[in-house]
Structure I
Amino acid sequence: MNTKLSIIIVNYNVTQLLRNCLLSIQKYIKGVAYEVVVIDNASTDVSWKDLIREFPDFHFIASENNDGFAKANNAAIKTAKGEYILILNPDTELEGFYMDDILNFADSHSEFGCLGVRMHDAKGQFLPESKRSVPDMFNSFEKLFVKFKNNDSKSYYRNDIEENEISEVEVITGAFLLVKKEVYEKVGGLDEAYFMYGEDIDLCYTLLREGLKNYYYGKASILHHKGESTVKDELYLKRFYGAMHIFISKYYKESKPLQYSFLKAGLKLRHKIEKIKLK
């Protein structure tokens, strides 16, 4: 049987979360020919190697260096055999037998780009980054400084789309991102200029620019232990705001110089504010 789905997971020092993620895959994916490829990004905690014996049917790869999320995914995907690629965070857990339905949905849409699902945290709170717009001058100002919620607006976090709805959307998250392997390879995969953060926005925007359609599939949900695998320190801030600067430089600096200047100034100011909060 041909492999339908390759699940790609990049691990870095989150062995227990990764174990829970792998258990959820075993529990909930039925009737689909799939493989799991776990690539460890040079973790200092080597306990992830214990999972090799616990999950003998899954493929584990050890990176010699941590060169970032995008590069690790691209390396693992080169080994993948599936028609579809599912980029999945190790701090997530599947919650139902919906993978077959999702793949059937993808198969039925000829201009399929990528797909994401509804995410919530450990407290059951919906995570708004499940469905987003491409950053522009207006929604970025809202995201960086205002944080208002207008359900009638096409805001950065698509508040006009219901949590449980299925809808076209511009940007979904790299915590759960389904894409055809041939499409992923055609557009060059994740841009390795991003160490982490921003590469999912870039990929989604690239797919849109190729004339494809991205989807939010709110009928399926995952638990995302958001923040539990990330230390919010100055390095985090540097990488996060640095990623946003890569994006605007890549797409707006020459084609939309006014928007680029506005966004650059906004990101710089917000970065300074967040650094002050750490002190």
Structure II
Amino acid sequence: MNADEPSVEPAEPSSPRAPAGGIGLRDDFIMALRFFSRLPTGDSPHQTPDLGRIAMALPLASAVIGIGPALLLIGGALVGLPSYFAAALAVGAMAISSGAMAEDALADAADGLFGGHSVERRLEIMKDSRHGTYGVAALCLFLLLRVTALGAVAAINPLAAGAIWLAASIVGRSGALWVAVALPPARAEGASATAGRLPMRGFAVGAVFAALLLFLLGGPATSLTGLGASLLLAVSVIAGWTVLCRRLVGGQTGDLIGALGALVEIAVLAGLLPFA
């Protein structure tokens, strides 16, 4: 190297952001799929997760994650399977497609938030892979609500059940990212801390896209009143969860984001079901 040329310092291996292999919708879509699912995404290089990029592609990624389980629900009900049996199969398929991330996060969050008596203890419990009473109860209730909600609608209109569920899961994942805008990471390590704090612009783009898909998918199966009710319930759950996380742990973690996604999904279903 010429002595007059400026030297280039090598990147620190522990730097919070690795150089991106590519920036664009395809790369952001793959990043979102890898962060929120266990679906195959090819052999392209893995990049350090970036919530700003993930948020904008997440509605499309959520549609891909949920389309198989939704089609299983529709197809099972149409071929004559009992609607609740078809719903249970579809919920199981969603757990496989998503890597059961929402289920695990909800159980961890319930154990940590309600089983600990200090910030440190709550975070310690959430990091523990074992589930306690609060976690098991929350997980069972979540699965039960999903199956009964979808089974009830599928008994009347399987297409509506699949469309409503797909819309609810899209809004749930995108809406849950609000806590990454409003709150700092509660711990220095972990998936949420690695992905960084989410800029408002990235969240807004993803949220608008998710709301549009809610109207496109849920609109034909319900009514404007149902769509409005589902958005109102979703916003209320997001706001309440954000306050709870700030008060109990002073920030957010990947478990708290994932748990909120599950809660928002149920909130959207609760708003849409009476009008389906």
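Every number in this text was worked out from the coordinates using simple rules, so none of it is lab data. What you see is a predicted model, and the numbers here were worked out from it, not measured in a lab. Cβ atoms are built from the backbone, for glycine too; each structure is taken alone.
As an exercise: distance in nm of label points 7 Å out along Cα→Cβ at positions 215 and 239, calculated from one structure in I, II, equals 2.1. Which structure is it? Present the calculation step by step, with values, prior to reporting the outcome.
Working: I: 3.2; II: 2.1.
Only one of I, II returns 2.1 for distance in nm of label points 7 Å out along Cα→Cβ at positions 215 and 239, namely II.
Have a look at I, II and say which one yields 1.3 for distance in nm of label points 7 Å out along Cα→Cβ at positions 175 and 223, as calculated. Write out the running numbers ahead of the final one.
Working: I: 1.3; II: 2.0.
Going through each structure in turn, the value belongs to I.
Output the label of whichever structure in I, II has the greatest value of percent of Cα pairs over 14 Å apart, for residues 103-166 alone.
Values: I: 64; II: 60.
Ranking I, II on percent of Cα pairs over 14 Å apart, for residues 103-166 alone, first place is I.
Assign the value 77, 43, 31, calculated as Cα extents along the principal axes in Å, to the correct structure from I, II.
Details: I: 52, 43, 37; II: 77, 43, 31.
Of the options listed, only II reproduces it.
If we compute distance in nm of label points 7 Å out along Cα→Cβ at positions 119 and 199 for structures I, II, which one ends up with the highest value? Mind showing how you got there, number by number?
Numbers: I: 1.5; II: 2.8.
Largest calculated value belongs to II.
Looking at structures I, II, which one was helix-only ellipticity at 222 nm (-39500 (n - 2.57) for each DSSP H run of 4 or more, over all residues; to 500) calculated from, given that it came out as -10500? Provide the component values of the computation, followed by the final result.
Working: I: -10500; II: -23500.
Going label by label, the one that fits is I.
Of the structures labelled I, II, which one yields 14.1 when mean count of other Cβ atoms within 10 Å over residues 55-62 is computed from its coordinates?
Working: I: 14.1; II: 25.5.
Answer for the origin of the read-out: I.
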